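Structures incoming, each one as structure tokens.
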Structure I
């Protein structure tokens, strides 16, 4: 049987789902049997399944080309010839339009309310960050050059790097303008890397302004945008890898100052806030969990944050229980006057 470009490429890049030893990981693309590409975030997933977003799906009138086949996406749209992000609630609604087998009333943990739950049996395989990087560097000289330079300036060996995004399944946009780079390290190693990136972005020429906002973890190297995704080299260091939550209060207003941002560059974002007030009442120090990948690295030590419409929850994580604030979408949180970072 003659395989087309799509089949040949996916066959090279995909890893059989049976080889998913540790369970679903963060920032990982999965290939569904119906041809869609699905994205997982964080490390806490149901047994035999994953909480995820359908990112790319086959569509005869789709505006994207993936290895010769037409696709559309739930996360972006073309308006007047320009790309714009689709709001989270509309992204989620789109899932049920493109896949009527999904139940919009299926129970989900509140932190995953903008995701869907799918069984691993729905998938042919997944795209391993590091395997995909090796193949992409073989296939695309410009990727090899960009990753090699990123490795050098970030002082991270290529062996600790990977790729996500559409490059993880072999798709390189033309013109080549960005690389979604996964950076594996211990918490201490990744702290050193993010410090370097923050120094880079002090240079206005290297700052990334996209979709109307500044992205503090992204930077330009020459004409290529490097989009880092920090990963725990050892999942034991991930503080929220098996967590559940109980809602204590809905729709609260809160403020606080970032006291600890050690885990602010991962997914989910975990910060410790001090001088917290909830609906005007003082609460001392409190963890803040953010389950929106667009806010990785957004908030730093000293930033004063204001939240509206968020939840106060009790977190249960491997025998521990503690209260926390929970943000699930970027519109619920912003920097407040008085940030000192």
Structure II
């Protein structure tokens, strides 16, 4: 009887330990795990708008973003904010790293890539928040974020996508503020280890890169376009419009060194007028950190990291483009008013 009681207690303790150390990393809305979501925090508001497979348009997020529970980002980043165990793989990068005063002048990308120890799945979160998000630190909300507009794109992915994401991040010249590869994944994630320690081969021309990744169950096809700081490519007219062979409407920071383009039948860049309306909210360009492009006559939306100016030719960055009809339609509506060609 004593042996039985001892063994029963042992298995309970073992089960509890395994439960405590099990970490499943995935994109999450306020209530459920999800294949992907696109989040927009309007200028001056605390509650974000969100699009995911669960809704056919914009929906309000579950809670204000200055609270530490009940909204998509805090739910998704639960494992990132907790202790990152040795058997987990995680990468945080930002041109404006948390706990730092450094601002990189050669890259514009921000994101978190994370895989747990319970499954082979993880998430890739792209975002626009400066000095965010420190690893192993509880959720906090700097007051300046409230007055700003922000965006985040989250993709739930399998580890098979890591060899495709690594070169994209290399071309983006990301500044890594936290990097760890599980010893159990040393072989599968060898390139990620090399990215973290800076031992990847030197990039040779062409100085841009294109990778196609998919979310779990192939629910969302995503093409990531990346460019180096030495490419001298302006993100929108010189790069995306030519590589994709499209016309586009863009919402991006601009210093007026570049304008809506003129002439020709393909390769137009039309600058969306400020303020832009997103789900009934008004957002001024000077306060909105989000940058994006919507492709004319195609169901494609791009989360972008670069401003629209001549200075951005020497800044590495990316456009993460998703083919999704609902998202495309919503942003096409928001982009209906654009600055006309100055010479027409």
Structure III
């Protein structure tokens, strides 16, 4: 019977403290920011319930934002399936539907600002050279030979990158931070790369695309997100998230918080591995009832109410753990009874 109580959610304590201290003017604005490169799975259902649930609990709002910064893997089919899944779970973003790609011009302008502040530079090393010079956890990185280009030269090269004057892979834009940092994510991370690829939303307008770690915090700031909630693998990325917020003239100062992602017994919840099953035709599609996707469990007969109950029962923790699939099955049985 103990399983049937609502588990702890440490994020509620953070939100309540912020409201009490008027940290964000008493507002609560969260977001669910999927990349449209596959169908959502049960782990995403937890994140949807968490972000929309927090906003609902504290009279705030939750944005649905597509972090569509990689045109190679993204598709309109995934955009539409994600919208359908969020609605099926019982949540509504109302007018708050956004795309990171709608901010491409602003993100580009802020990259130019960073260059002018001597906090970004165009690197002309090959991908292999960049990887080698970054070092590893036991070896500090080495400065790029192009790190001290003049502001004028960087501005000229970056504009040419945007205009399509260079081939893919010839240049990147990098933040100028610290190549000796113990945090690998702070060793002059990439901000932009050249990709002459058609984008599902912007078409062929752009020849360069922002990296996720650059676009994400700034998109949060544009939308005035107060609590940017993500899974634990992004904990080491938080210093760069904060660096972007601190070094660009953004209209708001969001904060990132991490929680443990959902790991379940007997279930594979890697989008890459699920895509492999679909491509190899080992299943009939993303919505095959054997798949742990939201569309798959919907076809299996699971209800949205059962999924919302499941999200509450397992709670939100800071430490990784393995959840028994029986807890999910128990929620489904309770709902069907």
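If you work out distance in nm of label points 7 Å out along Cα→Cβ at positions 64 and 136 for I, II, III, which one comes out largest?
Going through I, II, III one by one, distance in nm of label points 7 Å out along Cα→Cβ at positions 64 and 136 peaks for structure III.
The value 33, 19, 12 for semi-axes √(5λ) of the Cα gyration tensor in Å, for residues 80-151 alone was derived from one model only; which of I, II, III is it?
I
A value of 3.1 was derived for distance in nm of label points 7 Å out along Cα→Cβ at positions 48 and 168; which structure in I, II, III was it taken from?
III
Compare relative contact order in percent (Cα under 8 Å, 6 or more apart) across structures I, II, III and report the one with the greatest value.
Top value of relative contact order in percent (Cα under 8 Å, 6 or more apart), among I, II, III, belongs to structure III.
Quick check on the output: 44, 35, 30 is Cα extents along the principal axes in Å, for residues 192-303 alone, derived from one of I, II, III. Which one produced it?
II
FYI, it's all coordinate maths here, none of it is from the lab. Since this is a predicted model, take the numbers as computed values, not measurements. Cβ atoms are built from the backbone, for glycine too; each structure is taken alone.
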